[in-house]
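Values quoted throughout were computed directly from the atomic coordinates according to the rules given, and no laboratory measurement underlies them. Only a predicted model underlies this, so the values are computations on that prediction, with no experimental measurement involved. Cβ atoms are built from the backbone, for glycine too; each structure is taken alone.
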Structure P
């Protein structure tokens, strides 16, 4: 009798697990965009425009189609004294649905400034990836910035870059970087050692903001390419 009860229960468990896995997005991607004080309003607007244009690019749309089911969002980060700006999740399936996300990026109005609190930006992206309403086979944070983490006394406790990377490790999230090294020539090395995370993680570098548009397009295509080793990430 015990064996007869065990097998139906086991079958039900594996059926539920398979169903939950199939309901997961193939990729959940959060763009974490620098809005700190070193970014002028014109540069902030340029970043938005470049990201929106990338999600209308034929190459990126093909990569999105090949990726299957993709959930995408964005956070605009700056000083930890300010709340980060977060977009809702947008679903892009087989390449369809990218335009609403592009429009939301363009419509975003800046409210972040101040210090370069990269950790705060990554932490906010991880908050989005912890959304209990969905799961994803692969989770990625795409961090772009033009400076190193600000180390200075703060009025309130904010997540450090170290804290954010520890949390990303626990969640199995890949963190990639896109650096704008026009003022800090060693920024790429800093991102490679202190920011990015994961077996597939990488850093791309541009010397000026003018090259950002092409870089974000190429970065998205690389991030959306199939990975040989993926693991379902469940978020309680």
Structure Q
């Protein structure tokens, strides 16, 4: 399997790469900096290869798609993990909309842009999977106030997941949103669950069997309310 993971030089993304590589898959570890991607990939072994990618830049996305096509000819799993701005200091009623826009560029438009660019390569796979790393904060069922940039962008990512799953079902491309839970990372802060536990649900979605679910929202392989 050829898998591409965004925002993968640290935290959950890095651990997803490690777990996929441990299963014998070839993993393209992406980061905005070539140096950061190369350093992380070198630590994870020969199955992990670095790729510079800023998902907010259309030229970066196009170049990355060309590189994957030239080197591998297909893509089996796309893990849209890159995310920014867990804005605990903001409230929706007073939010700085420039902060919201910047969050959306990475958290929503980035995965959307990248998925569109890589669809031709996913269609060449026998078992194509798209995993959008989301958050239970995006669940409308229990939503309250706070973290407006992060929450709104992840809620929109969930909507994108549903639309893509419906549209790509005829191609056999399974598309799901995964909440890794509160994980002890730079973004999540101390006190969360181990990174390996949060990453495991993402790896599960990236390696689903052909009769697996699509258009779902899961944590640890169990459905979450939308």
Structure R
């Protein structure tokens, strides 16, 4: 049983979903400490003016040291409409705009109060568009405590994992002996970017939200690389 873990980011990039699809179970680490202006509350898309950040404003009071699942959205301005208008202008001529946009509109109309009430449904939505059948589990729903490698290993063990899939950066901070003590093998996975057509671009821009891919590519498949 292969398990991977990552914090619930806003409309993550394709590398996030590539790691997800290789796992049998993917744990959304909503218990991790929130980091402002990280990918936990913002993402990048491609517009006619270049790369642009979409940022969800969060309530600052009590933010320091708060867990991700305890962060509230600052609904003091019309950020939802602003985001949606930017997405409309960026992708209204994309091949899959009509097929995808209403599902995304429903998410923006959901009036989410907590950050994870927006980011996690967004992850589930793109997961479905990418035809990934990996089971998603919230860390906050698991009876596990600990810190650093111990916590991650216990999470994997709790859901029956025998292999932990980590990104390449895990080599710098994971204590593999903690996993091995629980009979868990650690594997490191590297994402090889899928190169797909990006309208009006002379060179490919990697690291964008997976929204860019699902708007531009009709058949979302990990088996066939789409060449520009």
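When distance in nm of label points 7 Å out along Cα→Cβ at positions 67 and 99 is worked out for each of P, Q, R, structure R gives the greatest result. Could you figure out which one of P, Q, R the value 29 for relative contact order in percent (Cα under 8 Å, 6 or more apart) was computed from? Only structure R yields this read-out.
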